[in-house]
Structure 1
Amino acid sequence: MSVEKKLQVVLGGTSGMGLATAIELGKMGPVIVGGRNEERLNRAVAALKEAGVEGYGKQCDISDRASLDAFVEYAASKAPIGNVVNAAGVDSGSSELIWQVNVQGTINVVEAFLPYVGGSCIVNYSSITGYYYQPTQEELAIWANPNAEDFFEKSFECTTTKEVDPRMAFMGPEFLTYIASKRFVQYYTAANALRFGKKSSQIFSVAPGSFDTPMLRQNSEEAIAGIAAGTAFGRLGKPEEMANFIVKLLEPGHEYLTGVDLILDGGKHAMGTVPQYE
């Protein structure tokens, strides 16, 4: 059976880039979205059906392995599982919550779905901010064993002792946990390339810059305008642009792509790291 006829999975698929990706993946087959909020989940399934997609939904908290396992079991009962896009993540709340969802949640997703991949792909959402965090040798040693019983405690404690990159300092010291969590997603994705290759499957991550999503709209209009001005095009990205980017890479012809983080940020990272020609 072609992966294009299998069930496409989008975790964190109830709004923003996740929902846009779920709708675009409908070109490949039926789609199931997972999210923590039941009301938003119902709206997302309705949006899928309105777009002509065979859509399903089930509540799921990726930071809770039991919740995720129940989601996987339900998904597998609908159709053979194909590609998995992990767009679930948080950038606010307690530091513990951010680390639990973005770090432990990513590990959970990969471990829960790895037995089901075969000629398919897992895509993790990282963030352009992950490039502003440099893990220490101590952290890398901890990250090398993500299935250790004390991984969460050790990795979280090690992160909270660091300083924020000066380029991210304006976001406040609490933002350190977020950018560190996204750097881990990039690391963890790369570290899984061989495991997936042995199953004739792929894994890569995508690093969004500034996209017009409900998460970003929590900022003030003044802040949003400043964020948009920090791109080469002077605008925010559209969720549909990220969705189109991901789905095109999942189409036949890109089977050699794996273990990398791909940036889609309107030039934001380039402008922040390399002097620009005028």
Structure 2
Amino acid sequence: MKIAALQMVSTPDVGRNLDAAGGLIERAAAAGAQLVALPEYFCLMGRRDDDKLAIAEAPGDGPIQRFLATQARRHGLWLIGGTLPLRTGRAARVTNSCLVFSPDGTLAARYDKMHLFAFDNGREQYDEGRVLEAGSEPVALQAGPLRVGLSVCYDLRFPELYRALMQPPCELLCVPSAFTYTTGQAHWELLLRARAVENQCVVLAPAQGGTHENGRRTWGHSMIVDPWGEVLALQAEGEGVVLASVDAQRLAVVRTQLPALQHRRL
């Protein structure tokens, strides 16, 4: 099954971001991708944290959700829709939600980011908890021949989430992200390859990658990693489509030769 990670440099303008995402999805579909994943915050990289509140949609209804459903149906593919803000019913709080649409355009899964990023090195300060409400449940789904585990960005630092997603085992783990340049340069590839190796899965990691209009710089380096930790495809910065195939035989060989998943004690 051919899969694609889409890298974006999203802006504070939702319309422009949807146009850019649509063009990248079309490119991936034309290249034969059957499962395509957008990055975290593909629809908005705002100037302030609370800009998310202004574009937040009710679950099941809204222009961003309709866009994702239409794109999945138009191209006949599985679409992992990065993330978008969904209303929670609490004032000034939204979830950072990853929605997956099937090839007929129906909603197949929703995952709300469980781990909320905070960072302060004296020069950069982030605290997602100011406007986000954390999710509480791991989510995996069957997407054609692949069992897919969902996660978002900062979740990558919490291996226990991925262990929970491996019951039963997934073939693919998806990590739409908007890693900061600072933390991405230090840890992004290291963590992605670790999650691939320890779970003997393909990891699909679409990212924001570049300098945004709000002044933030994201690390990018969207990539696809195989279950032995080999980086199959990568794009460092700028918009682009990263493509590779999930090789079922390769997965089986790795898991047979080194049956680590069967050796788990905890």
Structure 3
Amino acid sequence: MATLLAIAGKEASAQHPLGEGQLLIGNGYFAPANKSGDGTYRYLETRWLPIKNQTDNAKFGFYLSGIEVGSKISGFKHHSTEIGLGLAANFSLQPGYQTDRYAWLNLAYKVINSTGSLTKTDGRYENRQEDQMLFLGGGLLFRNIFLEGPFAQQKIMLESQFSIKSEENSRWNGDTLAGLPWSRERVKLQAENGITPLYLGWSRNVYLMPSILAAYTYEKGSQTSFYTIGLSLTLAKGQYGYEILTLSYEPKFSAKGPRMDVFQVNLNIINL
């Protein structure tokens, strides 16, 4: 259950914090290593930043996200939908020696609706929960102006989610059970290192960027820490590396359950 909810809170990571917006769509597949089931998720993230400051090094606008998760693991069927609406900002920071620096920030109000069920020989368990959450996420991007390996590009991302209001209803064979809502509060820290570009032509305008990533997630409901060491491959273009398509494998480890293998693909429609 703990690992499942960590997947259900999956966030689409902001890509390159330049320009006036992005439209990300993505799909993911996850399965525990003990082969007890699997699940999928789909997400959409839109950031539109039409407002600029006078020095043109900051942009402000709106954030919208949606996530749907469906799974069946150890006989437990789960489905959840999540909608987030809020504000977004991008920043061009003072460049360093041979390094460009950027940042982004998202602040959103979220509503999450989930259902779950488990059928046993002696009865059926059913659960419904609705959560209102405050989400805060952001990150830093460092790009070597010559894109020299093995540290051509780095990202550092931090996400946190706090409960505003939660309501839960559980039943066993139709009878209401006394219980408390499952806490969906969490915090996640992730770091990525883009190793070196693999150019797809003499123009050096389009390239593939292989990356390694590491993440730590703490999920309050289960009081569980998750650790991730993964790989990704991104198709990007242009001097500033606008990201088009990313494929990733992100296995999650914890002390309270089997490894969860997570595969994800996302596409930036605007950059495409």
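Values quoted throughout were computed directly from the atomic coordinates according to the rules given, and no laboratory measurement underlies them. These figures come from a predicted structure and were not determined experimentally. Cβ atoms are built from the backbone, for glycine too; each structure is taken alone.
Can you say which of 1, 2, 3 returns -12000 when helix-only ellipticity at 222 nm (-39500 (n - 2.57) for each DSSP H run of 4 or more, over all residues; to 500) is computed? Intermediate values should be presented prior to the final figure.
Details: 1: -12000; 2: -8500; 3: -500.
Traced to structure 1.
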- Note on the structure: Output 18.5 (mean count of other Cβ atoms within 10 Å over residues 102-109, calculated) maps, among 1, 2, 3, to structure 3
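Give the label, chosen from 1, 2, 3, of the structure having the highest value of distance in nm of label points 7 Å out along Cα→Cβ at positions 134 and 150.
On the way: 1: 2.8; 2: 1.9; 3: 4.2.
Largest value of distance in nm of label points 7 Å out along Cα→Cβ at positions 134 and 150: 3.
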- Taking Kirkwood radius over Cα pairs in Å, for residues 46-93 alone for each of 1, 2, 3, the highest value is that of structure 3
